[in-house]
Structure P
Amino acid sequence: MSTAPAETFAAFASVEGELWHVCHTKPRCEKKFAALLTAERMAHYLPTVTNVRRYGNRTRTSELPLFPSYVFARVPIERKARIYQQDLLVRAIEAPDEPTLLRQLADVQRVVSSGLETALHPLYRKGDVVKVTSGPLRGLEGVIDQPEDPTGIIIAVDVLQQGLHIAVPLNDLKVLPK
């Protein structure tokens with residue numbers, strides 16, 4: 001599934017014998033790998049964003065993976081070897097903290113579906129943790145981009161050591177106690 005409503009991630013929690021993995025694909029193989037997972041009836045999430053390019057007077061629109069070379073999948077232990085059989089996957093990393101991963105994926109899905117412009121951003125551990133208090137992202141928690149000159153927040157995806165940078169007005173943010 002390339003998009004999933006945020007509330008469905010709770011239903012994706014591992015069942016006995018199935019674990020969530022961060023699947024690192026070969027370059028430009030994310031959609032093929034997601035198609036394999038669909039054919040194998042394995043739950044997965046490939047967040048995508050719309051990319052619009054202009055070539056002279058022509059416009060080309062495409063859906064690109066938000067996290068290049070990564071697909072998130074719930075894989076039955078006994079079928080893990082199957083995901084390597086089409087030579088699309090570099091490695092599958094078991095999620096170290098599944099509840100956190102699922103919450104963060106729900107946050108990513110919410111950001112993607114909001115239509116707000118987003119960019120991949122390295123996750124910095126400096127700065128204050130904040131909560132968005134209004135707007136379409138109300139309730140999301142993130143990290144101040146640059147404490148000395150805040151221009152938005154970063155929504156963390158710890159397992160990838162990356163985050164999504166979102167421009168949020170400072171008056172829509174509330175600093176959370178440490």
Structure Q
Amino acid sequence: MSAMPRRTQGVVLIHSASKAMCRHIEWAIGSILGAEPTIDWTPQPALRDHVRCELSWTGGPGTGAAISSALRGWEGLRYEVTEDPSPGYDGSRWQYTPSLGLAHFPTSANGDLYLTENRLRDLLDIAMGSPDAVFDMLGELLGDDYDAELEPFRYAGDGAPVRWLHKVG
């Protein structure tokens with residue numbers, strides 16, 4: 001008897017995309033999920049002539065990374081992708097902005113970012129006892145620059161519809 005494939009779920013938040021990108025984003029996500037999603041695009045009040053969407057997905061571990069990679073580097077696109085933890089796999093959050101690029105952050109079961117022991121030890125070694133350096137580096141490791149850039153786009157999306165997607169197979 002074969003084991004059931006591992007499953008997880010996550011969310012794709014497209015914070016801003018030009019209207020011309022919408023169909024391409026749908027194709028990219030659909031190619032990963034195995035079925036083209038129907039996405040409800042809504043205006044993005046924080047950026048004229050741009051739209052946003054939020055959709056949930058279910059698939060195997062690594063689906064969030066595949067979606068993030070597929071959308072990476074697209075002109076003017078801002079997004080976040082989350083993947084919940086599953087047996088044997090940490091949770092993750094990917095954030096992308098045109099000015100900062102793509103970042104990956106491991107997450108706990110409740111969605112908080114976490115820092116590993118080795119990263120903290122490296123930070124302390126590099127900071128060489130400077131509290132200001134520790135503070136600045138912790139902010140970098142926790143994605144403060146990404147949050148600052150994405151926050152206006154997050155608030156603009158309050159009340160947007162969510163569509164659940166399920167990977168076929």
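What follows draws every value from the coordinates through simple rules; no lab data is involved. Small disclaimer: the values here were computed from a predicted structure and weren't measured. Cβ atoms are built from the backbone, for glycine too; each structure is taken alone.
The value -5000 for helix-only ellipticity at 222 nm (-39500 (n - 2.57) for each DSSP H run of 4 or more, over all residues; to 500) was derived from one model only; which of P, Q is it?
On the way: P: -5000; Q: -10000.
Corresponding structure: P.
Using distance in nm of label points 7 Å out along Cα→Cβ at positions 136 and 152 for the comparison, can you identify which of P, Q gives the largest number?
Numbers: P: 1.3; Q: 2.5.
Evaluating distance in nm of label points 7 Å out along Cα→Cβ at positions 136 and 152 on every structure, the highest lands on Q.
Upon calculation of distance in nm of label points 7 Å out along Cα→Cβ at positions 32 and 56 from the atomic coordinates, which of the structures P, Q produces 3.1? Intermediate values should be presented prior to the final figure.
Values: P: 3.1; Q: 1.8.
Going through each structure in turn, the value belongs to P.
Rg and Dmax of the Cα atoms in Å computed as 17.3, 58: which structure among P, Q?
That value comes from structure Q.
I have 21 for relative contact order in percent (Cα under 8 Å, 6 or more apart), calculated from one of the structures P, Q. Which structure is it? Intermediate values should be presented prior to the final figure.
Details: P: 21; Q: 28.
The read-out comes from structure P.
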